[in-house]
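These are the structures in question, set out in turn.
All of the numbers you see were taken from the coordinates with simple rules; none came from a lab. These figures come from a predicted structure and were not determined experimentally. Cβ atoms are built from the backbone, for glycine too; each structure is taken alone.
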Structure P
């Protein structure tokens, strides 16, 4: 079976990642290797354009494209959180095993925990990228 046959179609992947209509999504780590079909599917589903990392408003989610050599993943996860709305989430996209820039899942788990997040699942987002949805733990009522 080919790798592309194992990957979800971009529209299905976008909805499985938890994106819904009218959400504002901030995007981090954009580069020439990202999957544009997945990006466009997210924009079509949310009916909004992806906002870049300089966006100053409140976002419903953050989309982070992350490769092994991009630096400190904990810092990236912490930097993505301040603009998130209550109940906002992060979708971390990393290259699949065998692809350049692959990030070991244990490194993702460790970085998420250090950044105060927990993984709620990983999906096969597209041909070259796996997506891990990260959430802040439910906080104690104030």
Structure Q
């Protein structure tokens, strides 16, 4: 697994902790990343993405809610919610990462950590958001 993929995995796991425990989990987040045993670059990416997502949670959740037609955010599994939040954050605020890479990585996280229907669901929601946030790249234009 490459560094960016591993960093996404760690960021999603950190977001899961924050989703379940709330703000109090922020205190232990750095320890979580250090205990992961990853190199400094991977840990730093994971921490930046997790904290960036958490700071932009309201905007990310609003976009997910609009794209997840007939689904309340609270009804989504916590894992799916965290995968979607991370991907939306990256689509919005990490222009150096290609949109298709973000979508593919999110689908892989859903395959690894969530249920059988999750990869399809994650793909559908993120595809809709991708078309809004990055319309040119969603249509295959540079």
Structure R
């Protein structure tokens, strides 16, 4: 596993989630990829002690976060993760269809590592995921 980083994918669109996972794997990523379809499950993973998939404390994580999630919105997840001592250092890469300047500003204010607008062109989307895979291969994330 590269750098022992757990990848958490918060994406409600199953097509997008599949595309992201498939292209990370094709790019040589062998890390654990945990996929959650709603914001509530993401928060449970990181913060609920009773969660079936409890947070791997001491293992670095990276979060790929869609903003338009059911139950709890991505911006609220970002704010919560960046405001808690145990999770504030987790890199959060927002991957969303929204190009809303206000949302971009809020995400930057809360501390997202990067804000990526999902392209509608399939090949461009694949290239972005391959670039993210290359980034993960060389990341050093604190425990």
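Hey, Kirkwood radius over Cα pairs in Å, for residues 17-64 alone derived from one of P, Q, R reads 12.0; which structure? List each step's numbers first, then the result.
Values: P: 10.8; Q: 11.5; R: 12.0.
Among P, Q, R, the structure yielding 12.0 for Kirkwood radius over Cα pairs in Å, for residues 17-64 alone is R.
Here helix-only ellipticity at 222 nm (-39500 (n - 2.57) for each DSSP H run of 4 or more, over all residues; to 500) has been calculated and equals -7500, so which of P, Q, R was it run on?
Considering all the candidates, the number was obtained from P.
Here distance in nm of label points 7 Å out along Cα→Cβ at positions 89 and 121 was calculated and came to 2.1; which of the structures P, Q, R was it taken from? Working shown, then result.
Values: P: 0.8; Q: 2.1; R: 3.9.
Clearly, the read-out refers to Q.
Which of P, Q, R yields 1.2 for distance in nm of label points 7 Å out along Cα→Cβ at positions 97 and 113, as computed?
The structure behind it is Q.
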